[in-house]
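Okay, got some structures for you below.
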Structure I
Amino acid sequence: MTCTIAALFALIFQLGIGYYSYIDHEKHTIFFVKKGLTFKREFVNPFANEGDAMPVGNLLPSVREELADFCRYKYGTAKSDKGSLETCRARARIIL
């Protein structure tokens, strides 16, 4: 019974908690409650590090896809169009 409860807790944690890291003189890890369930735990916020944020249109397709995943699970952004990702980019730069 205890193993079942522990396994259930671990599954809920795996599905519901995500994180991303950024570097500001040292590495920081930010945990968040996901807005949707997925087994993916580590996300990439390409705008978390210091420096000027590039417009979404200038991102490589792979980085843009990582940003769409981050926005979907961190903020609940359903669309991955340029306008939605720009809005998410602005939110991601403010909340570190």
Structure II
Amino acid sequence: MEFFILLNSLSSLIEYQQEMITKSGLGANLPQSYAKAINDATDEFVRTSSMQSKTILASMEIARQNIKTFNDNLKALSTMDTNILQSWFSAWKSTRNP
């Protein structure tokens, strides 16, 4: 989705610049091979940016999952420690016979 938004923005910008050059009367006739090279480079830049964004988002999600797992493990360890302490205290506690 980001790729298409960026591509549309760049296309609109290029069209606007071409229109302004045409209206100004300045000649900007580039060979077709130059225009193709510029378009290809722009497409690669957009693809690379999109891939980097997806990689960053995936890394953030993995970090979030790791933090959640660590937190869950700490909760389990804390519960286990509490149960062990309660077990020890109950063993040492004197029982009263009524």
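Nothing in this text is a laboratory measurement; each read-out follows from the coordinates by a stated rule. Keep in mind that what you see is a predicted model, and the values were worked out from it rather than measured. Cβ atoms are built from the backbone, for glycine too; each structure is taken alone.
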FRET efficiency 1/(1 + (r/R0)^6) of positions 45 and 85 (r between Cβ atoms, R0 = 30 Å, to 0.05) - structure with the largest value, from I, II: I
Structure (I, II) behind the derived value 71, 12, 6 of semi-axes √(5λ) of the Cα gyration tensor in Å: II
Among I, II, structure where helix-only ellipticity at 222 nm (-39500 (n - 2.57) for each DSSP H run of 4 or more, over all residues; to 500) as derived comes to -14500: I
Structure responsible for 0.6, with distance in nm of label points 7 Å out along Cα→Cβ at positions 5 and 53 calculated and labels I, II on offer: II
